Structure 1
Amino acid sequence: MGGISRRGAFAFSGLTIWLLALAFVRPLSVDESQYVAASALTAHGLLPYRDYAYLQTPLQPFVFAPLHLLFPGHLLLAIRLANALIGAATAVLVYLTARRIGASERAALIAAALLVTCQSFAWSVGVARNDMLPALLMMLGLFAIAGGRSAFAGIALGLAAGAKISYAVPAAAVFVAIVWTDRKSARWFAVGVAIGLLPSLILIGLAPQAFLAEAIVFPATAPAQYYASIGKAWRLGPARFGQLLMTAAIGPALIAAMEVARRNMWRDPLRRTMLAAAIGGLVSAAVNKPFQIFYLLPALPPLFVLAALLFDQPRPRWLTGAWGLFVLSGLVPVAGWFVKASQGVPALDAERRTHVLAAALHEQHVEGPVATLAGQYVAKVDPRFAGGPFLYRTRGFLSREQAREWHVVTKEEPGTLAETSPSAFVSGSYPDVQPAEELELAAQARALGYRPTGTAEGFTIWTRRP
């Protein structure tokens with residue numbers, strides 16, 4: 001029950017190839033800019049909060065920083081492929097955990113395969129973001145709980161919260177479920193969580209005020225400011241629950257949740273813990289304003305661990321057909337990615353843009369840090385622009401003193417930009433660009449005496465000649 005059979009190994013090999021393909025065809029996301037930039041800056045010895053702005057809890061850049069050293073100039077693609085492999089490992093842990101709580105091999109394989117057809121999973125596994133690493137860590141913790149190792153489980157869930165703060169909610173829910181069963185195990189779990197959080201707490205302690213502003217206050221206030229400014233304040237209200245439901249319905253997440261909810265999972269301690277983790281993930285998704293597709297991911301792995309128990313039971317044909325329809329709905333957006341990729345593979349297109357831009361910067365003799373909001377395309381980003389367009393576009397978020405102290409530039413607070421000028425500015429038009437912010441950046445460059453001296457793949461290079 002503890003391993004993977006030859007049939008399972010073959011199935012997961014095919015699943016891994018599928019997820020790697022998604023990393024190539026998934027359209028580019030503006031979100032990738034900050035994660036690629038943060039990984040590169042960390043590879044050069046800089047620390048989040050203290051040396052550059054980072055809008056999440058701090059562990060992700062340290063895990064992916066080695067990719068910048070191993071694959072220089074290919075960091076976006078390297079992180080995407082790493083996330084695909086992490087997604088495959090997450091599916092394997094769903095399978096192994098389901099086996100530990102009583103599912104058959106066949107049922108556990110079905111559950112793991114169905115997980116990857118959910119829209120939130122497919123979206124997250126194909127981009128260079130911080131979604132898959134904490135999902136893997138959470139599943140590692142749940143696998144440990146199923147094996148009776150509470151302290152190790154706590155460490156894994158503490159690390160998950162250190163990679164993405166929304167995983168603190170499933171961790172808290174799991175703690176409550178363990179307390180319900182065994183208070184001694186709950187104490188060991190809590191000790192493990194504290195150990196898992198220790199690296200994050202050390203980094204936070206180096207710049208606590210910057211952390212509070214960037215990773216706590218920013219996500220709580222800045223999205224509301226932005227969506228109100230573009231006329232989409234409706235996404236901040238009850239409509240977001242409808243969007244959550246729609247995301248769950250694209251793929252089998254919704255039908256899995258309905259089937260699990262109508263079964264009595266509370267009596268068995270392990271099943272109760274998995275259910276608590278899934279509910280915690282759902283709560284973390286629901287409290288975000290606005291809701292985004294990737295917010296549902298924390299609820300999915302434990303949900304499909306429980307769903308595996310359903311596939312061993314007889315079911316009417318209509319219900320099997322309903323599952324099939326939901327799975328097909330999850331494959332529709334993915335099919336769209338492959339169709340679009342026939343005209344140009346997004347990840348390879350990004351590689352080409354990155355190399356052409358690097359060559360153009362070299363021709364302009366630009367060797368130092370570059371001020372840009374497109375951190376996914378620039379190998380050496382000025383640390384003050386590490387937050388990408390998200391922090392840059394804020395208004396009234398930072399004072400002039402905070403911008404200087406925390407090494408941040410926004411469109412209204414230039415920080416130390418006048419005293420310590422970047423080697424160049426790069427603005428322009430690229431996939432998923434935010435034009436208003438690019439115009440603001442170009443205006444900032446012009447005000448500092450920079451002039452457009454080159455172009456590459458829609459990018460404009462601004463330099464300042466003697």
Structure 2
Amino acid sequence: MPATRYNRDFYVRDDIWGSITPNWRVQPNIAVPHGKGQWKPALWLPIVFTQTSTLPGTDAYVISSGKIVALDVEDRLVPAGLRSALIGAATTTVVITYTQTDVDWGVVDFETGERLTAAKTITSIDFAHACVNRGFVERATAVTDVSEITEVIEAFISLPVGVAAYDFHVYAGTPEDGDQHYLNYNKQSRVQFLTEIEAHVPYMSGDTTTDDTIDVSAVTLDSAPTANQRPADGDVLDATGIAVLERYNSDDIGDVVLLTLSERDVAANTSRTPIAEDIGTILVNEVGSIADVTADGDFYLDAQAGYLIFTRDVWDTLVTDDTDPTFSFYAYSDAALAASEQYIYFNGIPNYGSRLVSVDAASNFCQKGSSADILDAGDPALGTLLTFDAEPKDLLQYVKTAFELDNVSAASRMPGSATAGYSDKITLANETVANQLAVIKVRI
């Protein structure tokens with residue numbers, strides 16, 4: 001038998017290229033999640049709006065820039081507010097509406113997974129059934145009522161994960177996946193959402209006016225309102241009573257009266273949110289402070305407190321003539337909800353003690369814990385409301401624009417004198433926006 005001449009162990013390295021542990025680090029910047037590098041909007045999302053440009057032609061979009069988004073079980077992006085629209089909805093409530101535009105652009109029918117061939121609607125229970133039938137949600141029992149619909153939707157659509165970085169086109173598909181609709185059209189094969197960013201979004205007010213009618217014969221000027229509380233709706237204070245409020249410098253209070261409106265947090269007086277009255281002699285010239293109310297027709301709107309201040313002579317004339325004025329104005333409300341799915345907004349009355357923000361059913365920002373908030377109390381906030389920024393800024397209203405034509409849409413007006421100094425964020429809004437932008441530190 002052969003003799004063993006050498007019997008030693010050798011140290012053999014299998015990690016000569018440094019692959020001791022596979023690399024798990026992708027990027028330190030979590031504000032722009034890489035994920036699997038191919039975020040896509042859901043194939044079945046209805047088209048929100050179309051936009052036509054001279055050279056590119058018409059494009060269709062399913063999620064507007066800045067909207068708060070969530071993920072479905074296929075890791076596709078959907079508007080976060082859709083979760084609320086489906087949860088708790090009656091079984092017959094229509095939650096998805098497909099139109100001929102969706103058919104033309106190759107949107108997928110959520111119920112069948114195939115391209116739409118005709119306009120249709122989907123109710124909440126139909127949507128839940130499709131989630132189960134198509135294998136998105138596992139369920140051992142049939143879905144028959146609202147509570148079961150809620151269970152399915154909570155399993156299908158996540159809590160918010162970020163905000164849309166830009167407008168999302170209707171998903172065009174790719175040849176390799178076999179889901180491309182138009183052979184020669186794919187402007188946006190992937191999309192991106194953001195988890196951390198400072199956002200400046202229009203502050204939306206209610207879209208209807210509040211009308212306060214004052215019976216002047218039933219009102220007595222109040223010289224001694226109750227301290228430490230807001231006067232009752234419709235109360236009118238004279239100069240002595242105004243001083244009791246201690247809201248204004250006593251040296252600035254002239255011979256004026258203060259009318260307490262029925263709403264606090266009144267929207268500023270703009271062409272979009274005008275404050276008006278039906279007499280024609282009260283609100284003639286708006287001034288910037290109570291000290292500037294010196295002549296009949298001058299008025300000062302203390303919007304945050306909901307106070308309207310004008311001269312005592314104007315009030316005395318109303319009383320003498322027994323003329324009951326009706327004041328019409330816009331106010332902010334926790335119940336406000338955008339009617340359009342296009343563009344991002346902040347709505348509701350802020351809680352300055354917490355400043356936390358959440359999401360409403362239209363996938364817009366709202367006050368955390370408000371009636372519009374669609375998340376549970378224990379769900380994390382989506383960011384912090386830092387401040388409000390009022391327009392116009394930097395005297396932009398006095399900057400002469402190149403074109404200032406009458407009878408053209410807001411989209412045709414360059415910010416400047418043609419827009420009274422307001423930026424596109426406000427003038428292009430589909431909702432009622434007065435003059436403020438909410439400055440939000442988004443952190444999801």
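Can you tell which of 1, 2 yields 16 when relative contact order in percent (Cα under 8 Å, 6 or more apart) is derived from it? Only one of 1, 2 returns 16 for relative contact order in percent (Cα under 8 Å, 6 or more apart), namely 2. With helix-only ellipticity at 222 nm (-39500 (n - 2.57) for each DSSP H run of 4 or more, over all residues; to 500) coming out at -3000, pick the structure among 1, 2 it was computed from. It was calculated from structure 2. Computing distance in nm of label points 7 Å out along Cα→Cβ at positions 271 and 375 across structures 1, 2 gives 3.8 for structure 2. Consider the structures 1, 2: one of them gives 22.1 for mean projected area of the Cα convex hull in nm², for residues 47-318 alone as calculated from the coordinates. Say which. Source structure: 2. So distance in nm of label points 7 Å out along Cα→Cβ at positions 31 and 55, computed for just one structure, reads 3.0; which one of 1, 2 is that? So the calculation was done on 2. For Cα Rg over 2.2 N^0.38 Å, for residues 79-118 alone, the calculated result is 1.21, so let me know which of 1, 2 that is. So the calculation was done on 1. State the single structure among 1, 2 that was used to calculate Rg and Dmax of the Cα atoms in Å, giving 29.3, 133. Corresponding structure: 2.
Values in this text are rule-based calculations from the coordinates and carry no lab data. All figures in this text were calculated on a predicted structure; none of them were measured in a lab. Cβ atoms are built from the backbone, for glycine too; each structure is taken alone.
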